[in-house]
Structure 1
Amino acid sequence: MVNAILYVLKNGCLWRDVPGEFPPWGTVYWYFSKWQDSGVLDEINACLIVDCRENTQKKRSPVAS
């Protein structure tokens, strides 16, 4: 589900244009809407940022200079 949501957000396509390898667009949008309202997407985004920074050997959070 996360991959389907990220696909839409990255490519800027319409929800109805979600490719067939993902769940139906209505299901993807339902999860997006619920997760957006509950803050789950913010938590997922924060985890992805930390993972990305760790994989590039940067500190877990950016440092102001």
Structure 2
Amino acid sequence: MIGKSGIALRISLLVLSSITVIFSSVFIYNYLFSRQIIQTNIERNAESLTQATVNKIDGVLSA
């Protein structure tokens, strides 16, 4: 029965597998790109927080 499957079934499986590969590729790219942006923003925020803390301590010690 599997050997006699119709052309409609074969085309459906081909289209479904192609769509799955395309969507998976898009989701993986989106995940990696978003992760990079988030990591960059976290590093910037940490640097800003560190600089603000240093400035606060410097202000207290200078007074």
Structure 3
Amino acid sequence: SAYRMFTSNTCLKHMISKVRRDAHHFERYQHNRDLVAFLNMFANKQLDLPRGWEMKHDHTGK
């Protein structure tokens, strides 16, 4: 679950804390694998991506 992921990952907590304090930090962390996985837990997979967005997969196909 997202809660478990957040509470067990100190790096993720740090990134989210920095982004919550100042949204400009998101640009620095937006490609971080842990942050992307965490945010994807809240995504509706039934909806199309917004215009200009693209789906990417890592080397493991995720």
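To which of 1, 2, 3 does the computed value -19500 (helix-only ellipticity at 222 nm (-39500 (n - 2.57) for each DSSP H run of 4 or more, over all residues; to 500)) belong?
Attributed to the structure labelled 1.
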> Comparing structures 1, 2, 3 by distance in nm of label points 7 Å out along Cα→Cβ at positions 11 and 51, which one has the largest value?
Replying inline: 2
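All of the numbers you see were taken from the coordinates with simple rules; none came from a lab. All figures in this text were calculated on a predicted structure; none of them were measured in a lab. Cβ atoms are built from the backbone, for glycine too; each structure is taken alone.
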